[in-house]
Structure P
Amino acid sequence: MSAPAPSMFTAEAQAMIAQLGLKKGRANLEVFGDTLLELATADRNIIVVTSDSRGSGKLGPYGQSLPKQIVEVGIAEQNLVGITAGLALSGKKSFGVSPGCFLTARSLEQIKNDVCYSNAPAVLVGISSGVSYGALGSTHHSLHDFAVLRAINNITVVAPADNLETRAAVRYAAAAKRPVFLRFGKAAMYDLHATDPVLNEGQALTLRAGNDVAFLASGETVVHALLAAEALAAVGINARVLSLPTIKPLDTAAVLAAARECRALITVEEHSVHGGLGEAVASAVLSAGVSLPFRIVGMPDEDTVTGAQADIFGHYGISMEGLRDLALNLLASA
């Protein structure tokens, strides 16, 4: 029997969670499955295609309730993308669901040509993304997906931070008229919004105002940025926190406002430091002629350490303490 996964949060971080009154929700993947079932029950044109990932994609209830609206292709991700694209071009609203590590590597040519080049209004769903698979190692980590998809024309890339952003993202994707990639992890998330956010393509969501340092984060890293901001407030530093669920297109206006109004900028992502959110932000800031202390927090260009998601996050500084300390050091050099 394996040991239980370690907590993502230290005792100090858990105390901050309690202080903020954050409510723990479910894994975004579970909310994805429930929301999709709700939408597909009302719209028989919605079809799900899976690659032996019904269980891991939290689509068991969907398959039981709507057996005629789910297609199982087995462990054949390239076929999955082709079929998803074909269904979309035939008038169906198709969702292709597969582990992100395989979907955006093994099937990249099909994503590029069958979906994006063909302008198929398909939704590709990368599940268990980032380092969600933890101890299974680098073969199962998806730390390249933002980079490769940002380099392909005609696809929107979305990584929700919590259950509320997830619901909004699935509804957005179901109504989209062009290709969309949704990225989900496996961990239970804290609700970060007081009310359901509206996900407009390329729009950042402000979780906290501030002009000393700005945290720009995506996906399951956002909660750590918010906790770090509150820890900094305890020492008199006012941090801005933006959740950027849409990696592509980027909310350039919000990014530049943060860069111009704050003394330092930190991006946080569950992705390689190459080609992801951080480099997209850096490009926007430098192209606009703005200069300020800046750091990208993510996975460096090395063999990723092996362990649970919590272990990997902690090792690379994706934690309340790690981000707080980085911000303090960065501001000291400003």
Structure Q
Amino acid sequence: MNFQSIRKESIILNPVKDMARKTIPSEIRFDPLTGRTSRICHFMKLRWEKPDFEKLVTGTEKYCPFCPEKVMKITPCFPQELIPEGRLVSDDMVLFPNIAPYDTLGAVATMGSRHYIPMTEIEPERIAKTFSLAGDFFRRVKAAGHPESVYHIVNWNYMPPAGSSLIHPHLQVFSTADAPNLMRSELNASKRYLETHGSNYWDDLVRTETEKGERFLGKTGRISWMMAYAPMGTAGDVLAVADDVRSTLELTDEDFLNIATGLTRAMAAYDRMGIYSFNMNFFTGAETDDHTRFHLLFSPRTFFNQALGTPDIGALQRLFNESICMAFPEDIRDMLKSEF
């Protein structure tokens, strides 16, 4: 397992200290699987001020389509040949077609009737039940013999800084025969890794990170948690890998609860930094993809300048697809470890 990096230094004359020479480090890291690069730089303090949530949230329930008095009236239904009952319901959670789908089979799953749930109040059981509802949808799609039933993906954009247009917590759920860019790149690279090394990359990664320990966080059931070596998020990414699981369809309700438990631990740690928003994605293989393992990425989202609302994605990431992280993942790991 090769954890490659290039260390660099910039030299400036510091006006705060009579133009004394100051050395500023940075590092370019290469993802061990795909070679994707990430820049560790800036080294700003990982501390943000939270907004006035009451001001942010107040009134948004008036036009929310996911609240209980509206969700069964104004959301669309699936055709009967796919979902005979039109929508899937579990307790107060509802899954229905996405009116702006990413693919042929796109859905939205609400995480219950409560309109606004602070990040640290999202219970593992709530998350696990919503994942299970998505799993029910995936199994229905498979049973229907739909040609798009290959990769089964869950995305979670929590709160506006992460790209959510609604406050009410919900998941984006879709099945597709066409893997998204990074997932496709990882699947191709992990296949080459197996052919070259005779072992599974993700198994090797978990073993290496567990033994080295500098980025490893802990385990919940058969889910291993660690900091990503070459993160895409400005405050690092948390990576979770499921032992002996190739695709989303192989996950059990117990796995979903273990995943949810790890996610809430990550949320609690980032909350202490003042971060209240995140993206989360499932990365899955097809059912026969022995070269991969189901994994997910949890990536906190924030602002470079909260007063101006400056997003944490600028030209480098948007146009070069080059990530920036403001601290070494190993240091961020130390900030999260106590939760695991």
Structure R
Amino acid sequence: MVELRGVRHRYDGRLVLNLDHFAVPAGAMLAVVGHNGSGKSTLLRLLALLEAPTEGEVLWDGAPLPRRAPPALRRRVTLVEQRPILLRGSVLENLGFGLRVRGLRRTEVTRQVETVAEQFGLTPLLERRRHELSDGEVQRVAVARALAVRPDLLLLDEPASSADRAAAGALYRALATERTERPLAICIASHQLEDAYRWADDIRALAEGRLSPVTPENLFRVDLRAGAGDTKHARVGAIDIAVATDRTGPVVLAVPPTDIFVSREPLPSSARNVFPGRVTRIAAQRPGGGVVHVTADVGVELVAIVTAEAARDLALAPDAPVVFSFKASAVRVF
């Protein structure tokens, strides 16, 4: 559907996004995860056709776009920012605004507003105004307003950051229902990793404006100390991580969750990094996926990925003892 090729984007001369290729296919449910300042919001603005990249090109269905995209195409994309602004008036008026602007008849506006309000549990709130809503309700209204105009691509920046767990779950279920009823691509920028694993079909991570080889559970900004040979040590939280690299100074370390070996006791191994700790969280990656994300406090919070069978065999559960091991060569540096 929409692609970025060879994109370099700068603000005041500072490079904030550096992507050789990034695409959101038609019908995708994609999550972009990363720390604050990693470039997620900038990426969404480029995908929303609100800004043109400093360098590179944007394509829609394979065709390059001019620097200012045609209005008809921009109407096919809707971005809901992290702190959305509601218009003056009631929730009912907000939900119908985009439809009225598009010239729909009153009966059609009413029908679509009623449908989206029911989907998002907003029917009891239709007469309320902005000052009568919680931050989580404002986010829900903004997402519903965006869906009411039936875009082909919906972009959401931290859509559940102000919602409790129940409200976040209801939001993502409503989005999933919408996708079963019509073709819709959704791209969500979020630091809620558990939500990304549970609801997205495709997860991509950003770090320092670049695509990262791993998701950001195990991304750390560090200062690598000089040392003899190619093995360096970096202090992360309460532990020292051994890294096989010839680089020194400020870097970002990435420990792929799939490269962490999980056991209940230390095992004979050539791994330079062996850290005992306790499990803090267990999360399955989508129902029936057979993959489990194990979060443990080993002096710093690390996440490992194991099979559901391995998790059962190890009797992994919150507060259970665990040992995380990985080789110095498994740690990526960029």
- Query: To which of P, Q, R does the computed value 41, 25, 16 (semi-axes √(5λ) of the Cα gyration tensor in Å) belong?
  - Reply: R
- Item | Origin of the derived value -0.41, -0.90, -0.99 (log10 I(q)/I(0) by the Debye sum over Cα atoms at q = 0.12, 0.18, 0.19 Å⁻¹, for residues 186-273 alone; candidates P, Q, R) | Q
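None of the figures in this text is laboratory data; all of them are computed from the coordinates on show. Note that this is a predicted model, so its numbers are computed, not measured.
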